[in-house]
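Okay, got some structures for you below.
Just so it is clear, none of the values below were taken in a lab; they were calculated from the coordinates. What you are looking at is a predicted structure, and each value in this text was computed from that prediction instead of being measured. Cβ atoms are built from the backbone, for glycine too; each structure is taken alone.
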Structure I
Amino acid sequence: MLGAILVLALMGLLLGGGLGLAARYLAVSEENPLIKEIEALMPGSQCGQCGYPGCSAAASALVEGRAAVTCCPPGGVALAERLAELLGVPLDAGAIAAPVLARIEAAECTGCMRCYRACPTDAIVGASGQIHCVLSNACTGCGKCLEACPEDCIALAPQAPTLDHWRWAKPQAA
């Protein structure tokens with residue numbers, strides 16, 4: 001009986017030590033915490049306007065220096081300023097695209113629901129066979145609804161300036 005207990009204790013010790021060594025030498029490298037922080041700042045709509053398949057890929061590209069801090073149009077100037085501060089790079093405010101929103105021409109909309117299904121942020125509301133409209137607070141201007149609409153009744157229009165995103169115009173040389 002005592003021999004069996006000693007054998008089991010020895011096996012437990014050896015297997016535990018083996019697992020400890022495996023955890024140390026076969027561990028997966030940890031991800032850069034800056035990538036997670038940048039990804040949390042991004043809109044998270046996975047729209048692809050930045051040229052990357054999603055916000056996590058864009059965050060990785062920003063940390064590695066392969067993307068500009070102005071790459072995310074839905075994030076706007078506020079996100080670009082925060083990213084420039086976080087990454088310690090200069091901000092070229094002239095490179096930021098003007099924010100755009102989807103607009104639906106009501107006279108041409110047949111209510112086919114294709115734009116509704118394509119919208120990643122649920123910014124389009126309406127019922128089947130009814131006219132749809134866009135919620136401007138939720139629209140990121142990704143353009144996925146443009147591709148989905150068979151009637152071509154959707155257009156991307158510049159967003160009207162509000163106090164939240166209005167900026168001074170860049171001065172022109174005289």
Structure II
Amino acid sequence: MIDIRCETLPDYTVIAEVNTLAFGQENEAKLVEKIRHYDRYIPELSLVAEVENVIVGHILFSYIDLVGEEKLQVIGLAPLAIHPQFQRQGIGSKLVQAGLEIADTKKEAVVIVLGHPHFYNRFGFQASVNYEITSPFPVPEDVFMVKALQSYEKKYTGKVVYPTTFEGV
């Protein structure tokens with residue numbers, strides 16, 4: 001049984017450990033910590049997955065900018081971390097789905113992710129170029145993706161700009 005809930009202060013150390021183990025480095029754990037202290041943090045979109053009351057996964061959605069004709073606030077999904085012993089068991093999928101549902105309920109319009117297309121496509125993510133949204137990174141088109149939510153409007157076009165908190169990841 002997998003339980004998904006919002007993170008709480010006592011979870012921070014375990015979340016850092018899960019991120020470090022999942023990525024084999026501390027960069028993502030440090031990113032999570034930086035975002036929490038930044039005005040782009042969305043507490044209800046920092047979720048943990050628990051198995052038998054033990055945190056085995058974490059996902060964080062935070063605000064990033066989309067700069068085109070106007071500067072719009074959208075959501076970036078990063079990072080998604082699952083403890084190595086619990087990977088490939090559907091936990092990441094449950095975290096993504098729960099986060100997308102919350103973002104939709106909050107009337108957010110767009111979620112952006114840099115990740116594996118074969119994983120994120122199943123949630124409706126598509127190459128960002130399909131939405132006239134460009135990546136700030138020199139990456140293949142299929143790995144920089146967009147999920148349009150119910151509040152999406154055609155005005156969401158332009159180049160993604162990540163906050164400085166993402167530098168070094």
If helix-only ellipticity at 222 nm (-39500 (n - 2.57) for each DSSP H run of 4 or more, over all residues; to 500) is calculated for I, II, the one returning -11500 is structure I
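Given 46 as the derived value for percent of Cα pairs over 13 Å apart, for residues 40-87 alone, which of the supplied structures I, II does it correspond to? Provide the component values of the computation, followed by the final result.
Details: I: 46; II: 62.
So the calculation was done on I.
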Looking at mean count of other Cβ atoms within 10 Å over residues 24-31, point out which structure of I, II has the largest value.
II
Taking distance in nm of label points 7 Å out along Cα→Cβ at positions 120 and 160 as the criterion, which structure among I, II has the greatest value?
I
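One of I, II was used to compute log10 I(q)/I(0) by the Debye sum over Cα atoms at q = 0.15, 0.16, 0.18 Å⁻¹, and the answer was -0.92, -0.99, -1.13. Which one was it?
Working: I: -0.92, -0.99, -1.13; II: -0.79, -0.91, -1.16.
Going label by label, the one that fits is I.
Compute Rg/Rh (Cα atoms, Kirkwood Rh), for residues 48-143 alone for each of I, II and report the one that scores greatest. Before the final figure, lay out the partial values.
Working: I: 1.09; II: 0.99.
Going through I, II one by one, Rg/Rh (Cα atoms, Kirkwood Rh), for residues 48-143 alone is largest in I.
Assuming 20.2 is mean count of other Cβ atoms within 10 Å over residues 56-63 as calculated from a single structure, say which of I, II it is.
I
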Looking just at relative contact order in percent (Cα under 8 Å, 6 or more apart), which of the labels I, II belongs to the structure with the highest value?
II
